[in-house]
Structure P
Amino acid sequence: MINSQQRQAGYRLLRSGLEALGPHTLARRLAEGWDRYSAPSAARTPEGEGYIASFEGPGGAYSVAASSKREAYRLARREWVRRLLDR
């Protein structure tokens, strides 16, 4: 799990990257990615002790485990967006 300092550093990095892209490029990349790959999904692990979120997207398949569905989905969504913006 990430701590608050890591989260804040990630938010600052994301904001600077988004500002550099501009709103039209950002919107186009996200919309194209959503149409092509769909969004990540999350489900309980087979053991029932946590959650896994995953997607098939740019750069191949990705999955992440977390203790809550919200956290798993958030982590997968963050990676999904990062990969879309890095293309």
Structure Q
Amino acid sequence: MSEGGNQESKAAVTEQSQKATESAIKKIQRIRARSSYLLFQRLYEFLKANPTIESIVRKVYEILDARGGFGSRKNAEYAKESLDWVLRDMK
């Protein structure tokens, strides 16, 4: 292989590597822009502060409620009522 061909080959590999790096960076940016990333980031920060069990259970309720995890507003109200009673019963 000639020296000119070798340089062209190296340039092509470098360009492909740069494109792959840019693609990986864009993927990471898309991941960090997701609502699920923000959710887990906030949850991590919350748990890092060593909250009480009651605070953790309430946070789980808040997360489920915010994401429509109870299926309806009425079910969310019933779940909140159940949560309140569990916390009272466990004291």
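A value of 13, 24, 21, 12, 10, 9, 7, 3, 0 was derived for P(r) over Cα pairs in 10 Å bins from 0, in percent; which structure in P, Q was it taken from? It would help to have the intermediate numbers written out before the result.
On the way: P: 17, 42, 34, 7, 1; Q: 13, 24, 21, 12, 10, 9, 7, 3, 0.
Structure of origin is Q.
Structures P, Q were compared on distance in nm of label points 7 Å out along Cα→Cβ at positions 53 and 69, and the highest value belongs to Q.
Work out which structure the value 1.8 belongs to, where distance in nm of label points 7 Å out along Cα→Cβ at positions 45 and 61 was derived from one of P, Q.
Working: P: 1.8; Q: 2.3.
Value 1.8 for distance in nm of label points 7 Å out along Cα→Cβ at positions 45 and 61 corresponds to P out of P, Q.
Determine which structure produced the value -28500 for helix-only ellipticity at 222 nm (-39500 (n - 2.57) for each DSSP H run of 4 or more, over all residues; to 500), calculated from the coordinates; the candidates are P, Q.
Going label by label, the one that fits is Q.
Comparing distance in nm of label points 7 Å out along Cα→Cβ at positions 21 and 77 across structures P, Q, the highest figure comes from Q.
Here, each number is a calculation from the coordinates, and none is a lab measurement. Remember, predicted model here, so these are calculated numbers, not experimental data. Cβ atoms are built from the backbone, for glycine too; each structure is taken alone.
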